[in-house]
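Throughout, read-outs are computed from the coordinates displayed, never taken from laboratory work. All figures in this text were calculated on a predicted structure; none of them were measured in a lab. Cβ atoms are built from the backbone, for glycine too; each structure is taken alone.
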Structure P
Amino acid sequence: LLLQVYSLDWTSEKNRIVSASQDGRLIVWNALTSQKTHAIKLPCAWVMTCAFSPTGQSVACGGLDSVCSIFNLNSLCDKDGNLPVSRTLSGHKGYVSSCQYVPDEDTHLITGSGDQTCVLWDITTGLRTSVFGGEFQSGHTADVLRYIGWF
């Protein structure tokens, strides 16, 4: 059985990588030694995107469950050895295909979705700050599949 890696991201220091795969895990790697530092079991195995926060203290992911899950890498594992979700960003009506933190901010993140919208989130409150597209006349008329980066 061949499982695909769907997404990966580097820390700003380029010393760690996070990867998301069909196996239902996010894996954080030491890029210098190729060793795993975290293997995070996800609430939804069908993950499509992942991102490191600017400080490298947390990772985000999203997929077919239509939410973006945030994990604090400094949190204690539960009794089963799993890292708990520290924040769930809910509100998309379609899969989450991309996520990226606002540069230099661990508190804001943008997601792209199959519901034809992009959403800017306040991670501290879990609330949407802005919605781009969707019901607006000038919005996308097809799925938002991949967000490339900040201008």
Structure Q
Amino acid sequence: MTIKEAIQKLEHFCAYQERCHAEVTSKLYDLKMTTEEMDQIIVHLIQENFLNETRFACSFARGKHRIKHWGKIRITNELKFRQISNANITLALKEISAEEYQNTFDELSERCWHSISEKNTLKKRKKFCDYLLRRGYESNLVYDKLKDFEQNL
């Protein structure tokens, strides 16, 4: 594959959805490009604004929170896994307002608590906490919400 063909393919790849450098590099390896060609293509994608880590991180954080209802811890871990810098992760997390974050957490926890049909209260508490912690919400939020539900019993 020539560099022009690879650039065209990767421009389409990046235009379809926001991508991080790691995804683009992986795609270039799949296309069997040399390291020099990879560098040249990545520089072109950055200059033409097809590839932007900050934009990717912000888009990723907004999407995962609004669509999948992930908490900040899970979003941070996923961005770190994609080799996004701490500065970009901080910017991305600012995309989620405190009010929106709290509302999403409240709705999700309410839905979760009422959907668990476990009779044993200890097991129900564990399932509730495990679910929200797996979603990436902070433990203090989860345990405070659990106390609220138990007071209302």
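Computing relative contact order in percent (Cα under 8 Å, 6 or more apart) gives 22 for which of P, Q?
Values: P: 14; Q: 22.
This value belongs to structure Q.
Say we calculate distance in nm of label points 7 Å out along Cα→Cβ at positions 60 and 92 for every structure; which of P, Q gives the highest result?
Working: P: 1.0; Q: 0.3.
Ranking P, Q on distance in nm of label points 7 Å out along Cα→Cβ at positions 60 and 92, first place is P.
Identify the structure, out of P, Q, from whose coordinates helix-only ellipticity at 222 nm (-39500 (n - 2.57) for each DSSP H run of 4 or more, over all residues; to 500) was calculated to give -23500. Please report the intermediate quantities before stating the final value.
Numbers: P: 0; Q: -23500.
That value comes from structure Q.
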Structure from which 3.2 was derived, distance in nm of label points 7 Å out along Cα→Cβ at positions 36 and 52, options P, Q: Q
If Kirkwood radius over Cα pairs in Å is computed to be 15.5, which of P, Q is the source? P
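I have 16.6 for mean count of other Cβ atoms within 10 Å over residues 20-27, calculated from one of the structures P, Q. Which structure is it?
Numbers: P: 19.2; Q: 16.6.
Source structure: Q.
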